[in-house]
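Multiple structures follow.
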Structure I
Amino acid sequence: MREPRCTEPQVIVPNLHWHYSGVTATSQALLPIIGRMINTAWFGPDAPAGASRLGLAALLRLRAKRGLVVWHARRNNDMIVGVLLKSLGWPLRLVFTSAAQRKHSRMTRWLISRMDAVISTSQISASYLARQCTVIHHGVDPENYKPADDRAVAYAETGLPGRYAIGCFGRVRKQKGTDIFVDAMCSLLPRYPEFSAVVVGAIAADEAGFAAELKARIADAHLQSRIVLCGNLSTEEVRRWYQRIVIFAFTSRNDGFGITLIEAMAAGAAVVASRAGAAEIVIENGSLGILVPAGDAQALGSAIETLMQDPVARAAMGARGRTHVVSKFSLDAEASRIVEVYRLLLASPGVCEAEGYAESSR
């Protein structure tokens, strides 16, 4: 079936990154909801199913459009193209969402300075920006990420040994702390035969050596059947894996937000999280999850072991976590607040840094 085309959008969501990533997944999840509130089109590969798509010819025609159009960038290359088009006369209002919790490069800082509005995914990320921004936390769709009707049945589908799974989701790379998770599992699993572990995430070509080292560690521990690197999976299969695990390990050394954290909580898994990304914003330590120092495999393993030993406590933690995420971190709320920014930009004859727009949080 041909995807619908959009020639007169009010908002363009560019995706000019040719490798699928969490940023792409975030845009894909938001676009259908945003599209119900304002006319929105996707430009680039990996458009979500049913999305209005803006082709190159339609983009070129927009130069003559009388009304304003929002260009919502999430990466440097998206910003570069937006700045270029605007300088050549396209009637664009430029938005950038910043998730990074680090000092930006000189090029990124310059690009951000050219934006008409900036959104940050957390107060921590906002602190690295040299300008005003609106803080809008990431959200999750509680219907797409929800507990299994029967987690034991869901786990049985995997064919893994034992009865329970511990999961770590995200790209297999050092920044995501995949090695920390593998080290913790190599230490714990020999003493807990009812548990297996899964790493759900793509292995990029430039991370092949890192992944090979992890597989060698697993082989040295004779745990090849119980620590599984699943690789890149479809969105539906990733959601099913969330329903199969009882404990989720968020192991990033640093992260922009860490949307896998709230996805796992929405699916009812008990959570052990490094103090990175938005973990300290999302989690009340001891009640909604257990926080550990980033990069510390021993602390991670100790916290996970506490939950392995207490099925009642981990189930209660998972239930509390879902309730919290559904209440405070919904995808609908995120989309609505983003659309508020769009509407202010479209209504403004000038740059949207007018008094009353910029805010630190709500």
Structure II
Amino acid sequence: MNSNIHALLNTQVGSAKTAELVNLLHISAKFRMWEEGKVSRSELAQVLNMLLFDGILQRVPTGKAYTLDVAEHNGKVFLDHGALRTVRWFGIGALPPGETALTRILKPLGYRLNGNYPLDKLKMTGRSYAHIDDAENISQFFVSELHPERFSRGFQEAVSRVLGNSADPLTPAAFTLLNELERDGSLDMQQAAELLPVLLACFERQHDIPALADYELLLAESAEMAWIATEGNAFNHATDRVPDVLQTADQQRELGRAIKPAVEVSSSGRVRQTAFRADSVQRSFRTEGGVVERSVPGSFYEFISRDRFVDAATGKEQLDLNFDTGNAQGIFKMTANS
């Protein structure tokens, strides 16, 4: 086991959880080579992804039940990508607008833009980011931006009220370490251990609890913005790359789990996706009488199958790491209020 990955995980979650994650998740064979005490950008990216995946398991009971089945059969979850939602809107407190809040972290970690996906039905834009050191094995990020200017004036005002007090968790010290990581491609173990919890904090909700009236106004026009109002920049979903998504869907359906009725197939036919319906979570909302609790859609767990193909430009065989606009818009419906 790569001692850098093991040590970083241990600083965050302890030895028992570290062992659990290492045994459950696929880890690239490239990590069998490492320089002890010198944490590469790819190692830090791998640890971040493993911890964000653990967060999904803590928030998504259906996904947790699935992974327990995988572990019971000595299988591995192949984390294909994590998806996040942002809002490209100015005047949202200290947080940079849109995907910039996250790409300023992803780029020093070794991620580069891999595809643009207009999500016009949702009035959003999606972009995928793949790791330049091991794109097929290190989880991608699918980051979407919602565009409030495409909605009503009342909607825009509600967005400003909900996000206007957003804090920026990225400290000056962390920003400096990210710059050094981007410059050098690595940090020493102490620096990486100091940076990691700040990076994790960037994948949370950065604004205060929303007013119920604003939430309902947003929900009337966009289930996606309503989701952001309660969940922020948390993982919207994490995705297991499986050999046959159709077979996996049938198996989960037989177990009585709430999985999407249809499998989404990309225009190329090489990428197939489905997902569990988002598990409900209890969230707080401000009202004139105080604070109330409501059940709302939380995060969810997705499945994907990817085929290999021969690239016409290079003549080389490779895994299709692309996404598909139609697939994405179909999958996003899993967080719509049921």
Structure III
Amino acid sequence: MTSPPSISAIGLHKRYGDTRALDGFDLTVEAGTIHGLLGPNGAGKSTAVRALATLIDLDAGVATVAGHDVGGGARSVRHAIGLVGQNAAVDELLTGRQNLVMFGRLFGLTKNRAGARADELLDGFGLTDAAGRSVSSYSGGMRRRLDIAAGLVLTPAVLFLDEPTTGLDPRGRNDVWRTVREVAAAGTTVLLTTQYLDEADQLAARISVMNHGRVIAEGSPDELKRRIGGDRVTVTVTADDSLDQLTSGLADAVGSPATSVDAHTHSATFEIDSAVIGLATVVHALEAANITPIDLTLRRPTLDEVFLHLTGTGTGTEEGHHSATEPPQRPTKATNLTGGDK
């Protein structure tokens, strides 16, 4: 028997004035996986997370998180989840350990258990050496890891991560990516909202793409990439070679016209069905035309291309418009708001 999904949402609706933040939102997230939720600004990602975390009431639809009904069992849902919002919820004046102990006490742990759990998390997140330092001295990546650790004080079944690496440098992002993988490997289901396409590609087993308050595409990263075609080969030649000759000759060889031609870089890109066979076909066609390229690049479609293909440019409502109509938000650290010692 297969395990029931950790998150199930069917037909969720949420309106703020004339703005439909959620407009028939559906989502299924399998237990123990990392699921990416992508979409342009204003697509409804944060609203979906807040609804599933019981921070806002829905106008319509049904949803369960960790087996508990979001509408009728908010208290049980909060016992089962962790939520890390876009802005760090840790206190910069306290040390890393003091922050985690504080969260443990707020969640109802005894003093001894809160201290023991703080030490476990500091060790697991590679922060033991910095445990006694003020958080104000932490790097962005360390601060974000501490924030995620605070969301795991009671070992939630489901962890919501809303834009977890916004503003971090590459080292900080890699630190957070490693942490997220470790969290999922330990059995926690992770729903990750992000605008970084490479982040979703790196972390998520499956991805849902949102626009205008609903999911418009869902699948693994590879499945989504295949929706916009096969591999691409880009041929760059010198200015002395004829770009028209190149494009017409290769179009006949690969059986389709160039998907793009750049006169500035003197290059043309073609879609091919098979990486190895297609690349060999291109090389033979170049030899037959007596053209020696200065660069030959083979690549697969990226999630960036999928994103633009599915959502278009400038789609979605701007975040600022949403914030003008939504009521003030409650604190983003909503983990186990009614938790007790376990």
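Each reported figure results from applying straightforward, stated rules to the coordinates on display, with no laboratory input. Please read all numbers here as calculations on a predicted model, not as lab measurements.
Here are the numbers:
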{"read-out": "Top of I, II, III by percent of Cα pairs over 35 Å apart, largest first", "value": "III"}
{"read-out": "Among I, II, III, structure where Rg and Dmax of the Cα atoms in Å, for residues 192-311 alone as derived comes to 16.9, 53", "value": "III"}
